[in-house]
Structure I
Amino acid sequence: MTPFAQTAAQTDHYDVIVIGAGPSGSVAASLLHQQGKRVLVIEKQHFPRFSIGESLLPCCMQVIEEANMLEAVNQAGYQFKNGAAFNANGRSTYFDFTDKFTPGPGTTFQVERGDFDKLLADTAESQGVEIRYGQHVDAVDLSQQPRLTISDEQGQSYTLSADYLLDASGFGRVLPRLLDLERPSNLPSRTAIFTHIQDNIDSVDMGDYQFDRNKILISVHPDNRDIWYWLIPFSNGRCSLGVVGEPHLLGENADLEATNLETTVLEATLMRLVREEPRLKQLLSRAEIVRPPAKLEGYSANVSTLANDKFALLGNAGEFLDPVFSSGVTIAMQSASFAAKCVVRQLNGQAVDWQAEYAQPLMRGVDTFRTYVQAWYDGRFQDVIFYQDPNPKIKQMICSILAGYAWDESNPFVAESERRLNMVVELCR
């Protein structure tokens, strides 16, 4: 990175400052730069850095293309993905994302997020976006135009102002924390324990069962439907492996500090739970852990305000539901696309109703995903997924949502998500 001058008046004010260089931040910055806006991205960490959320949804590809990043992503060698497979008590089924109700891409990729996020950020920089790494946002003042107090890695503090702020800080949730916007989620508190493995699946005899590396595999615990596992194959012979459940169901000690003991306990907990699911136990019988297991607790989040005329929250900084249907990156990218259009209009002197034109449209898709997340955990959607004789048209409509097209209100299962799902649940039961 080239040094930046803090004393030059022309460098301390921007049209838009974006907090966070993850997918939503890089995409938003790219979209705004394309419209001639002067954008600065402030990122606390240095890339590449580890993150989960590694199984993209096809809907993401539309936003990636909109940001002129599609060629870079297509050429990166990521694992091709065309659907989602499900496993419970020896029953298997899958959704082919190319066989869906909503028009649009039906394939995408499964990615190691450290590399993927760096690729998007590097592509944004190559387009002309300025990104400052190793910078921490200490305070925000919205009394007049938005103003940030920032500290660098040497502990030096400086201020920047902007006409508008976008918070793409993910689980860091910078503005919700600094502005006291955080509110409890209506979803129960759950814990995810996860790692990366060298899966060695090709050397395992699975009999009639065929493991498909082109799909994420979601497995359900045989004795407790509230516990589920993800297995996300990468193109390098590795997988992301995780288990999710309420802490008391996982049986892990949530009070352990971040020590070597915790790593040992997390690994033992994760592998014990893997061995309790027979097919996953067999599938991963020769797997080797290549990354120390970690956990994410109480990840579901909500806020009192998503946006106003001075700031907007993108992706996880606003609301995060659950990893079960890989909706996080999709919501993040959609929020970036929605917000960028509103920001451009406001900066061009047009009036923007941020509630009606950003928050409500974004939440329509989020609430669709919420319907299916809640129904997954109470068992209704699991009954639908594993139903042996599904109606092909209904399956296509549900497949569209699983592929990320949760904003397509021409789909009855989006327009009336709860009512339509309950009708299908009754038929399946």
Structure II
Amino acid sequence: MASLKIHMIAAAAAGASLLLPVQAFAETLKVYWNAGHAYDTYANVIKQFEADNPGWKVQWERYQWPDMRTKLVADLAVGQTPDLVAEPGGWVQEFALAGLLEPLDAYIARDGEKMGYPDDWQEYAVNRNKIGDSYYGVQIHLTCGTLLYNEDMLKEAGYDSPPTNWEEFREVALATTKPGRFGFAPNAAVGYHWAFILQNGIDYYDPKTNTVNLGKPEAAEAVQFIADMIHKDKSAPLPAAGADYEGPRNLFVSERAAMIITGPWDVTPIKTGNPDLNWKIAPSLSNQRQATFSGGVSLFIPKAAKHKEKAWELLQRFVSLDAEIEASLVNGMTMPRKSWGQHPDVLANDILGEFGKCLTYASDVGAELRLTGKSARIDELYKQAVETVLYNNEPADVVFGEMSKEANKLLSEK
């Protein structure tokens, strides 16, 4: 129960003390959130929480991810801890390994069946928020990257349906390339290229051998495939070095690229950027397997939070099926619940339905590597390797062979 804080004024009058209550202050639940995800749905969840909990006020602080991380790290260091935090993926395991997060096991044991957790969540959305058998976060958004294509451009080139595998993809990219227009626009953000690596049967890390798999020929082949489209086929532009992830989307919107790989985060900008664009979402490509990368947002409670029970109550409201459905239908965001993907309103939505299918075979690329505590350094090696292949046109087998040796050396060190 919220405590009532009363400021008292003492005044002496006629030899007696007069105490007057002048203001009652509510208990405050501090929540850190991403500014781009400040949906009306979540604002309404907060309003209802406050209505159901008289005396409580939610301080909903919204930041861009880099700014949030800077503030969160500083706050944890000085003890000004928020009660509930939304994170962009990877922070849960990182901060949990550092002993900074509250284990959620007791809460889930008590309320998990009622809220459908973990059984109603995609399995990899659960595992990415665990350390061993303990839970430290709950996924609220779950996204994946898949193929978007300009239907008119493909039909003009003689294709009535999108490509389904690498061979068809390369063929369509060549056929839709014209002066001033590319068949495919790859991304400068190297995380997007995991779609091809995964499709070629490669996972990032093998916990049994404590090694990365990027030294295998299939990993190099996947990145070389992208490089060859840029440098040999000329069916893809060289991504602008250092640019953000919006570059391919902008080419797609301006009808200067027939295909891109992206996720639900680009749906609204595409619709508003070119309302007349005739585009569709396709299933992810296959080579050795059909696969793609996942992303998304999880919620966690810091270990030093003052109001953990109330934070857990609000967390449950944010991740409820009703909130998921409403937020996704209005904002185009995709969600981690299996029942969300099976909901008739989602299935009836062409965009959400296609992304929902993608979530069933997507994977969190770095979940197991993050448990080593060395993922940040190895991710940087991966980034450098991809950029060396794409921008310097160096052979992927050589570059990734050297990169994997360095990464595995790091993993072997105590």
Structure III
Amino acid sequence: MLSDLVFSAANTAALLAWILLLFLPRWCGLAQLTAQTLVPLFLAMTYVGLLMAGWSRSEGGFGSLDEVAALFGQKNLLLAGWLHYLAFDLFVGAWIARKAERENIRPVAPALVLTFLFGPAGYLLFQAQRAAAKLRAWCESAPGSPRGLWNKIRAWEPSLLAGGLGMVALLLPTFVAYGMDDRLLEGIPVWLKPLKFEASLAAFFLTLSAFYPLAGPTFRQTRKGRLVVWVALVAGTLELFYIALQAGRGIASHYNMSTPLYGALYAAMGLGALLLVFCPQLLASGILNHHRTQKRTPLEPWALSVVLGLSLSCFLGGVAGVVLSAQPGHFGHAASGGATVPGLGWSRVVGDFRVAHFLGLHALQMIPIAGFVVARWLGFQGARRAIWVGSGFYAMWVLLAFVQAVRGRPFWAL
């Protein structure tokens, strides 16, 4: 049929234009001429012809979802809607390629691929990249004076700051999916896990970004400094992508060994998680090295609490995470966790290894917060002693949660 021929021709033309955008990014003339002018014109003219042939015979309208469904029940108008989608996504892709070239935004391929597949999602990613580039420029132009909240924030590591804000921005679309998707996975809404990981990664990136300046102005140029930034961002983003992908498919991401591929991907997630929790220790060593080269006095109480928080987060969170991943499930060998703590999902009936893992990871925030408060109320030596003692008690708290999970008992029987 003619409609099938038009469908094939439109798809082929659009695919050709996308290939030019992806693989000829520097040859902007040819790519832009094809993707922004020639192919959209072909699609637009065909689209108008389909409207002329089918609009008068259609039912439905745009007043409600039911009317839209009725409208696209007519084959020619369904094809017109598809051409509409191809033309505008391609036009946006050409705009992204042009803007990326002018503003030197790299890499642009992920945004183009996402626009090709899911339209507005790719546009959203590219705008996030532009915002991150502007944020980085804003941070790097920070004045030398550390006074004032905004100037302190501008001194944070810009890539980690952008990553943290990106995770915060992702909470909104994920929350929409959480509210509209009623599917359950093992009795839990499928989008709850991505929501929790986005919030956790946002806190992780922003915390590392805030502590980064304590390692000194040259730390960013060292290999260790670059590893802290890019290992954290790449490992965290890839892990979240897989979790969200599996959530959208209604399939478990963790403890999924149903096929060799899923088993390998779960092992890769474990490796990525280990790399993530190692980043705080790299930053802690950078802070200590900077202090040794600058001063001979002991660490200030605030800096001490940051170093202890970073190190305990790596050790406690890492060990608990390794043991957790080696279990058959969150509850060890127990088949089910029974009643749970609202919002967190921790079992109130049996041992749950996630409690120790959570508390261990968030030593990164908890101990520096306590250190900030203590440093304001006690003297130098008193604050240091209080921070050491408090960190010891926190580590014992995490150890108690871990032992309770090993024994199969809940940490809080609420």
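Only the coordinates and a few stated rules stand behind these numbers; no lab work does. The structure presented is a predicted model; accordingly, all values stated were derived computationally and were not measured. Cβ atoms are built from the backbone, for glycine too; each structure is taken alone.
Worth pointing out:
- Taking Cα Rg over 2.2 N^0.38 Å as the criterion, the largest value within structures I, II, III is that of III.
- The greatest value of distance in nm of label points 7 Å out along Cα→Cβ at positions 61 and 349 among structures I, II, III is that of III.
- Structure (I, II, III) behind the derived value -12500 of helix-only ellipticity at 222 nm (-39500 (n - 2.57) for each DSSP H run of 4 or more, over all residues; to 500): II
- Comparing distance in nm of label points 7 Å out along Cα→Cβ at positions 365 and 389 across structures I, II, III, the highest figure comes from I.
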